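Some structures to go through are shown next.
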Structure P
Amino acid sequence: MTTTHSAQRPSGQRRKASVLATCAITPHMRRITLCGPDVDSFLDEDRVDAPAAWIKIFVPAAAGGSIGRAYTIRRIDRTARSFDVDFVVHGDGPAGRWAAHAAPGAQIEFAGPRGGGFALLPSTRWLLLVGDASALPAIHSLLTRVPAALRVFAVIAIDDVHEQQVLHSAAELSATWLVRAQHDRILSALDTIAAAQATESGQAWIAGEAAMVRDVRNYCLEHIGMERAKVSGKGYWKHGESDYRSPDD
């Protein structure tokens, strides 16, 4: 069967969506399901299925107008012609604040999709995923797209044990959840994993708080000895900055 795609819109062009449903995933993670005519055509675009594909959602700004924030497409429902976005709702960020109060029927604008920038290299035998709560939607997306023969190790830092989520993958998956962990605990967990896989080629994907991403990326390169082409990182937010933008955005 041949699948045809509708004409691709420029990724920066805004689209409209309606909130179809909301639900709490954890005490500080809220899922918003979006639908509508623009969503229907959006789901036929090529990059929407890319690993960790993301969109920019435009939410009301405190000073008026709107402000864009990048979010991973968590799940697509092609039968319902909708998709899910998971928001961290603690803190005072404009997107989390909007998501905490959004109700079915609410209107929102978004742009995209854009690819997640991840490609599993042919020589990779094990994959390391490191992130905090903000990276969980992308981690879920990656886990659903890796082959069953791969060994995957997820190291996830969360603020509270109740923020832990169930992870699913066809791959052989080992998950380590670290509650209120400083960077040294994260790096120690990486050492344990890497030591057990020392004879095979690994690849790392890191996302979350910018300083953590920098430290983990450097550790993978300098201490574990991963090739630079096999280590990718993305800062989603930064302590002390309410409007952090990654240099890659």
Structure Q
Amino acid sequence: MNHRKQTFIALAWLGLSGAALAQATTATPPPANRETGPFSFFVTSVGSGKGADLGGLAGADAHCQKLAAAVGAGNKTWRAYLSTQSWDGKPAVHARDRIGTGPWFNVKGALIARSVSHLHGDDLEEARIGNAVNWSTALTEQGQPVKRAGDTPNEHDILTGSQPDGRAFVNDVSDRTCKNYTSSAEDGAVQVGHFDRTGGVHTALSWNSAHASRGCSQPKLVSTGGAGYFYCFAAK
């Protein structure tokens, strides 16, 4: 067998082997290494329309419940991920204590967090792994993406009134909750997170505690980079 014929056979064999390998790779489904589960987390598709005035925690919870019911998930108990500060003799309420124990999944079944500690990175390992709140998973109850930084308009600010650990600003003299979600004034502020983990400084990467808003009115929230949306979790 001459050299040219040997080369032709070798190339043909390699071509067949490559095609077979490609076909096998295509035909073999990817490993099922992503945990999935029932719908239990979403970003509100609409806000109150009154800025950070949500009617308090009760009004915010009712808004979560209404939106969930509209997509057939009203049989669960939904809670807004919001903290409140000590006000008029009432103790602070921490967002992390309102949302049940997890796990939570978005409307498409993708895992968001397995537990409260996983959601907030309470220990070093959980902090290293991180939760799965990001621009591709933090969907509305309708399964739609929220406009992120770079989109028009930018709506990545999510109301939380919380510190990174999911607790209220109990030792802060300034208002970080727009009077516990009862104010739509031009002044005041509410702490927001960035669902898309985007921004120019390190704190901007926080899903729940990136910065304070410029005010409590709808125009002030819009000018800061949001629309008055907030997170909803199924507590039960």
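A value of -8000 was derived for helix-only ellipticity at 222 nm (-39500 (n - 2.57) for each DSSP H run of 4 or more, over all residues; to 500); which structure in P, Q was it taken from? Value -8000 for helix-only ellipticity at 222 nm (-39500 (n - 2.57) for each DSSP H run of 4 or more, over all residues; to 500) corresponds to Q out of P, Q. Could you tell me which structure in P, Q was used to calculate relative contact order in percent (Cα under 8 Å, 6 or more apart) as 26? The correct label is Q.
Comparing Cα Rg over 2.2 N^0.38 Å across P, Q, which structure shows the greatest value?
Values: P: 1.01; Q: 1.33.
Largest calculated value belongs to Q.
Can you tell which of P, Q yields 1.00 when FRET efficiency 1/(1 + (r/R0)^6) of positions 48 and 216 (r between Cβ atoms, R0 = 25 Å, to 0.05) is derived from it?
Here the read-out was taken from Q.
When mean count of other Cβ atoms within 10 Å over residues 104-111 is calculated for each of the structures P, Q, the largest result comes from Q. Sorting P, Q by FRET efficiency 1/(1 + (r/R0)^6) of positions 40 and 160 (r between Cβ atoms, R0 = 30 Å, to 0.05) from high to low puts Q first, with the largest value.
FYI, it's all coordinate maths here, none of it is from the lab. Source: prediction; values computed, not measured. Cβ atoms are built from the backbone, for glycine too; each structure is taken alone.
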